[in-house]
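Asks: Alright, structures below, take your time with them.
Coordinate-derived values only; no laboratory data. All figures in this text were calculated on a predicted structure; none of them were measured in a lab. Cβ atoms are built from the backbone, for glycine too; each structure is taken alone.
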Structure 1
Amino acid sequence: MSSRRNQDRLGAPAPDVSSPLATVNHQEDIFSFVTPTEIIDLPSEGQFYGEEHPLHGRTSIEIRHMTAKEEDILTSESLLRKGIAIDRLLQSLLVDSSVSLEELLVGDKNALIVAARVTGYGPLYETKVACSNCRAAQVVEFDLNTLDVRKSTLPEGVEQTENGTFFVNLPQSNLQVELRLMTGKQERAFMELNERRRKKNLQESPITGLLRQLLVSVQGRDDAKTINKLLEVLPIPDSVHIRNVYEKISPDVDLTHDFQCSSCSHEGRIAVPLTADFFWPNR
């Protein structure tokens, strides 16, 4: 990931000490500095937002560095209980108030999450992980500055529309479906649905719940009844194909990191776990 610090925002000019009002003005201006900001490169490069969206065609976005005010957000018990502390934090950090976090693509939102953590607590992230081979738990330190960006690629046979959606022909049913890239709003709807089902002791539906957020239309029909019917009869090869295509077309931060187990010496890639240590390293 890359970010660019805005050096021009580090402070206000020093007062003219020859002026009799210098001392008074200095007292009045002691907090008039501008909070430092960071320019964050967007994984989407602004390619998948509509023309009316403030990020249409923009390759980067500016965020403020975290302050004590943002720490209040991160430690708010009510926001933590509702699961919206991170969203409130990111919205607070956005310099451009016309950008809504809910309408931000998930990959771009993930870039902001990583950047906010780096500016607030530094790039080194220490947390516990379990080896996929021997299951031994160990403390690992990740360098968030080394994370790469995964750009969107268009698989063969997938067609991008002018609206930023994608037509995909399914291999088994031969149906044509239209997919969209998930925004923060759709991601939240997916998570809230799973949480409601969990609280009611109902069987969770992570696959169909995800597909419901991704699907825009089936054979040109975009009503909820048609999409729900498809999810009831969708063959597994078609389901897998949709998810594989989505992974390729969705720009995001690559949250995987090199890993070597200290117990069994197993080597591989491991997903950086976004545990409580990520934004609450001292808890």
Structure 2
Amino acid sequence: MRSVVITGASTGIGFTTAKLLIGEGFRVFGSVRNQGDADRLSKELGASFTPLIFDITDEAAVKKAAGEVRNTLNGETLTGLVNNAGIAVPGPVLDVAIVDFRRQLEINVVGQVIVLQSFAPLLGVDRSLKGPPGRIVMISSVAGKRALPFAGPYSASKHAVEGLSESLRREMMFFGIDVIVIGPGPIKTPIWEKGEKVDLNKFANAPYFEALKKMRASMQQVGAAGLPPEDVAQLILHALTAKKPWVRYTIAPRQGVRFLTALLPKRLQDRMIAKRLGLEHKPR
């Protein structure tokens, strides 16, 4: 039976992917952070779903979960690992609290490495296991290639994921393990609801507070018009099963328009964004 580990399976892309893969005959091990989500997902997804309770920054808990998966696989390799769990910390680079910036990188970058080191042996790094090498799917973002104002912490983390994945892909060739990056644009997931609840008043004294509020309003509109998570789940299934997958996929609403916009000179993009948000320099 093909088996896949998905981190961040409680909602959004992770949950939707787990549901799709189970429907395609996979056994899914999904990480959640509490027993309540574990019970809920077990009930909703059935016998082919096994919850793994851990925070991806807790190395001991992740390694323990990898041991549980190893015991279940009974000497067989893992078909895939979907590194999906992550958070988004908004705010101006000059004003965001260092503890929040550090948490962003700890979860979105260091946590990914903890998961990789814990589960890679099951994908075929451990040559004693039977079966073909598995694949690693890294969930990045369009922010891994481009960055908007007030999204510096998140963009930094996703740029790091892109570089990490590039190195990892080339290292894993030795074991026959492929690494595929998926960079979604706006997707209709609970991450937008979380962003709407963030208290921006802590940045009230920042000179660009009004621009920050405009940016959040704009991103909420973008999120409302985002693609359904099912589209990303289908792409993850493709990445796990295609004979010759690409090394990276982008999936976003109005993808053609976004591609053409990205071709504009960076300085022109800067001016367009500044004009829209009110970030133009006003000499004293």
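Asks: Looking just at FRET efficiency 1/(1 + (r/R0)^6) of positions 62 and 214 (r between Cβ atoms, R0 = 41 Å, to 0.05), which of the labels 1, 2 belongs to the structure with the highest value? Provide the component values of the computation, followed by the final result.
Replies: On the way: 1: 0.90; 2: 0.55.
Top value of FRET efficiency 1/(1 + (r/R0)^6) of positions 62 and 214 (r between Cβ atoms, R0 = 41 Å, to 0.05), among 1, 2, belongs to structure 1.
Asks: Which of the displayed structures (1, 2) returns the greatest value of distance in nm of label points 7 Å out along Cα→Cβ at positions 102 and 206 on calculation? Kindly include the intermediate steps, with their values, before the conclusion.
Replies: Numbers: 1: 2.7; 2: 2.0.
Result for distance in nm of label points 7 Å out along Cα→Cβ at positions 102 and 206 over 1, 2: largest is 1.
Asks: helix-only ellipticity at 222 nm (-39500 (n - 2.57) for each DSSP H run of 4 or more, over all residues; to 500) was computed and gave -14500; which structure, 1, 2, did it come from? Could the numbers behind the result be given before it?
Replies: Numbers: 1: -10000; 2: -14500.
The read-out was computed on structure 2.
Asks: Supply the structure label, taken from 1, 2, corresponding to FRET efficiency 1/(1 + (r/R0)^6) of positions 126 and 270 (r between Cβ atoms, R0 = 41 Å, to 0.05) with the calculated value 0.25.
Replies: On the way: 1: 1.00; 2: 0.25.
The read-out comes from structure 2.
Asks: Figure out for me which of the structures 1, 2 the number 20 belongs to, where percent of Cα pairs over 35 Å apart was derived from the coordinates. It would help to have the intermediate numbers written out before the result.
Replies: Details: 1: 30; 2: 20.
The read-out was computed on structure 2.
Asks: Quick check on the output: 0.45 is FRET efficiency 1/(1 + (r/R0)^6) of positions 166 and 262 (r between Cβ atoms, R0 = 41 Å, to 0.05), derived from one of 1, 2. Which one produced it?
Replies: Working: 1: 0.45; 2: 1.00.
The structure behind it is 1.
Asks: Same structure again: For mean count of other Cβ atoms within 10 Å over residues 78-85, which of 1, 2 scores largest?
Replies: For this comparison of mean count of other Cβ atoms within 10 Å over residues 78-85, the top structure is 2.
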